[in-house]
Structure 1
Amino acid sequence: MEATAKARFQRISPRKARVVLNLIRGKNVAQALDELRFTVKSAAPIVAKVLDSAVANARQQDESVDLDALVVKTAFADMAPNRHMRRYRPRAQGRATRIVKGMSHITVVIGEEEE
């Protein structure tokens, strides 16, 4: 049994989110949440919220699921479209260039540990 949770259009770059996601991938859900609570990264609260949502989705699918047996199977961050955050910076000779602000789609899949 697998449960998925997604956080779309999050205002953090995928590169910063992947650092935090690499910390929790393959770990027990309780251990991952504990580690996220003490991680001093800007993506940690966002990823913790997504992981909580995945646990709630697992409980919604099956009431008798063993929460201690759940592990983070996959966790990844993809680039989201950035059309809402258009900013420009003045450059030399009267030109202007676009400021790229990161947006992410964060996905976490949890499931029971296979032995």
Structure 2
Amino acid sequence: MTDDALSGIDPTVAPSGTGCLECLAGGGWWVHLRRCAQCGHIGCCDTSPAQHASAHARETGHPVTRSFEPGEAFFYDYRTEEFVRGPELAPPTSRPVEQGSPAPGDRVPVNWRDLIH
């Protein structure tokens, strides 16, 4: 991992919640979740309709995200568009397994596969 990637990671910051902040606030839904490795913001992935995680990176300049999906531990650097290594982050390290994906279940349209990127 480069020093640049490390500069975008704060392992002490807890995640902002268990779902995409913007989708929850705006009535949306997501496919997978990503966690900002610098501030803990939880946003939806680029497959999701709103792509809030990458929007957060552009708006804040926080360059590194980590998967917030159970069983996944990859980091991604938006500056280099490459996967990078990173340290263990403050728990929890994923959304609750019972939350499912896509989510939230009561908002996901029947034709959700037709709506993803």
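Taking distance in nm of label points 7 Å out along Cα→Cβ at positions 85 and 101 for each of 1, 2, which is largest? Let's see the in-between values first.
Values: 1: 0.6; 2: 2.4.
Biggest value here belongs to 2.
When FRET efficiency 1/(1 + (r/R0)^6) of positions 53 and 93 (r between Cβ atoms, R0 = 41 Å, to 0.05) is calculated for each of the structures 1, 2, which structure yields the highest value?
Numbers: 1: 0.25; 2: 1.00.
Once FRET efficiency 1/(1 + (r/R0)^6) of positions 53 and 93 (r between Cβ atoms, R0 = 41 Å, to 0.05) is worked out for each structure, 2 has the highest.
Can you say which of 1, 2 returns -10500 when helix-only ellipticity at 222 nm (-39500 (n - 2.57) for each DSSP H run of 4 or more, over all residues; to 500) is computed? Mind dumping the intermediate values first?
Numbers: 1: -10500; 2: -4000.
Only one of 1, 2 returns -10500 for helix-only ellipticity at 222 nm (-39500 (n - 2.57) for each DSSP H run of 4 or more, over all residues; to 500), namely 1.
Distance in nm of label points 7 Å out along Cα→Cβ at positions 37 and 69 was computed and gave 1.8; which structure, 1, 2, did it come from? Write down the numbers at each step before the final one.
Working: 1: 2.5; 2: 1.8.
It was calculated from structure 2.
Comparing distance in nm of label points 7 Å out along Cα→Cβ at positions 61 and 77 across 1, 2, which structure shows the greatest value?
Comparing 1, 2 by distance in nm of label points 7 Å out along Cα→Cβ at positions 61 and 77, the maximum is at 1.
To test your reading of the models, identify which of 1, 2 gives 15, 49, 29, 6, 0 for P(r) over Cα pairs in 10 Å bins from 0, in percent when calculated.
Working: 1: 14, 40, 25, 12, 6, 3, 0; 2: 15, 49, 29, 6, 0.
Of the options listed, only 2 reproduces it.
From which structure (1, 2) was relative contact order in percent (Cα under 8 Å, 6 or more apart) calculated, if the value obtained is 28?
2
Readers should treat all values here as calculations from the given coordinates under stated rules, not as data from a laboratory. Since the structure is predicted, the reported quantities are computational estimates derived from the model, not experimental observations. Cβ atoms are built from the backbone, for glycine too; each structure is taken alone.
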